[in-house]
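Please find the structures below.
Readers should treat all values here as calculations from the given coordinates under stated rules, not as data from a laboratory. Every value quoted in this text rests on a predicted model; they were computed, and no experiment measured them. Cβ atoms are built from the backbone, for glycine too; each structure is taken alone.
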Structure 1
Amino acid sequence: MTPKYNMTLEQNIFVAKRNIVDYIYKSAQLEGLGVTYPDTEAIFNGMAAPGVKVNDIIAVNNLKHAWQFLLNTLEPPLDYAYLCKLNQLVGGGNLIYNAGYIRTLPVSIGGTSWKPKMPEQDDIVAHLAKFQTIENATQRAIEIMLYCMRGQFFLDGNKRTAMLAANKEMILSGQGIISVPVELIVQFTPLLVNYYETGEPDKLRTFIYNNCIDGLDFDK
C-alpha cells in the first residue's frame, strides 16, 4: 500500500489544523448529526449555532477537543489507554454513557442484524501491539481503523474513535488524514455494513485508500 503523501510531521500537523473544521464536519455528517458546515465552524469557534440540537453541539465540541488532544499527544504510542481516552473525549459531557470504558453490554448496529462480540481488554491490547509491527503507516492506520470500527469496543462513538486513532498514525508518519467525503458517505456506509456482516475488509479498505485520504504535496 503505497503512501499517498510523504509530508514531514510539521507539514501534516499544518494540514490537520488548517482543515480541522472540515474533518469535524465530515465526521459529524458520517454520524448523521444535524449540523451544516457553517454550524460546525461557528461551534468550533465558540459562537452560537441557532437551531442546532444541544447534543449535536456537544458532539461537535467533543470532536474539537479530541482532535486537539490528538495533535498534542502524537508521540505516545497508540495503546489501549490512548484509545479509551479518545472515546472519553468523543463521548464527554454525558453524550455517551460510560465513555472511555469498554462496553459490558451487548449492542446492535443500525442497518444490519449482525451483532459484535463482547470486547476483551487483553484482545484489544494484543491487536494494537500487533498493528504497530506494520511498517507502512497508511496500511497500519487503515487496519487499526477497520479493527476498531468492527470491534465496537464502546457503547457509542466507535467510528469517531477509530478514525481519530487512525489519524494519529497517519499524521505522525506524515501520510495525510483519513476522512470520508460527505458526497461519498452513501457509498461508504453499505461497504462498512458489509464489512460488519462478513468480516471481509478488502472492499472497504480499498475504498478508504482510494477516496478517503487527504493531504498536500508540499514538494510541488
Structure 2
Amino acid sequence: MKSELKNVETAISGLQMIPIDTKQQEFQKLMTIYEKAMDKTKQELEGIQTSLNKVYKYNIINNIECRIKTPDSIINKMKRKNYDLNYKALISNVDDVAGIRIICPFKTDIPKIKNVIEKESSIDILQIKDYMHAPKKSGYSGLHIIGQIPVDIGGTTANVKMEIQLRTMAMNFWATTEHKIKYKANNRLSKIDSKKMVFYAKIINELDNRISKLNEKYN
C-alpha cells in the first residue's frame, strides 16, 4: 500500500447510509470527487505516456480515454449485484465509477505499462483482474487495475478508487463493437451470435499474439 489515507466513505461524514438519489446535491458532490480522481489519474498516465513513448521510440500508449459512469449505469449495476442503494454500498462496491482506458499496439506493451504504473506513480494498485490469460465467457480480453489515488476533498486528503483498463487496439476493437451490437440487441444476443462473438474474440486474440511476436522479433 502506498498510502494509509482515509477513503471516500470515511472522509464524507454523514453520507454513508443515505439512500442514493441521483438528482440530489449529495450525488453530484460524490461524482465531482470521482471526476477529480479521474483527472488526476489521467494527468499521471499522460506523463507515463510521454516518458514511455520516448524510451521505446514508438507510441507504446496510443491513447488514453476517460469516463464517469452514468447515474443509470451505477444504479443498474448496484441492483444487478444486489447491493443496498446507499452511498456506503456504492463507494465500497462499485470500483469503476471513474474509468480510464489505456490503448496500446501490442500485448507485450501491457505488462510494461502496468509495471510503470505500479512503481512510478501515486496510484495505489488494490487489485488486478487479468482477462488476458483468462478471458471472460463473452470472449472479452484485457487487463483491469483497480486502484486508488489521493484526492483533496474539502481540505481532507482521501483515497478515491478508479478502474484502469489496459487493452491492445485489437482487444479494444472487439470490445467496443461487441458493446455496440449488444446495445442494439438490448443486451439479448442469441446463443448462436454469442458463440460467434466468442469465436471472433479468439481469432483476434491469436492475431494479437502473432503480431506481438513479430514485433518482439525486431526489438
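With Cα Rg over 2.2 N^0.38 Å coming out at 1.10, pick the structure among 1, 2 it was computed from. Considering all the candidates, the number was obtained from 2.
Across the set 1, 2, relative contact order in percent (Cα under 8 Å, 6 or more apart) reaches its highest value in structure 1. Which structure, out of 1, 2, was distance in nm of label points 7 Å out along Cα→Cβ at positions 122 and 194 calculated from, if the result is 4.4? The correct label is 2.
The maximum of FRET efficiency 1/(1 + (r/R0)^6) of positions 50 and 114 (r between Cβ atoms, R0 = 35 Å, to 0.05) over structures 1, 2, that is, the highest value, falls on 2. Of structures 1, 2, the largest value of distance in nm of label points 7 Å out along Cα→Cβ at positions 26 and 58 belongs to 2. Consider the structures 1, 2: one of them gives 1.0 for distance in nm of label points 7 Å out along Cα→Cβ at positions 146 and 162 as calculated from the coordinates. Say which. Of the options listed, only 1 reproduces it.
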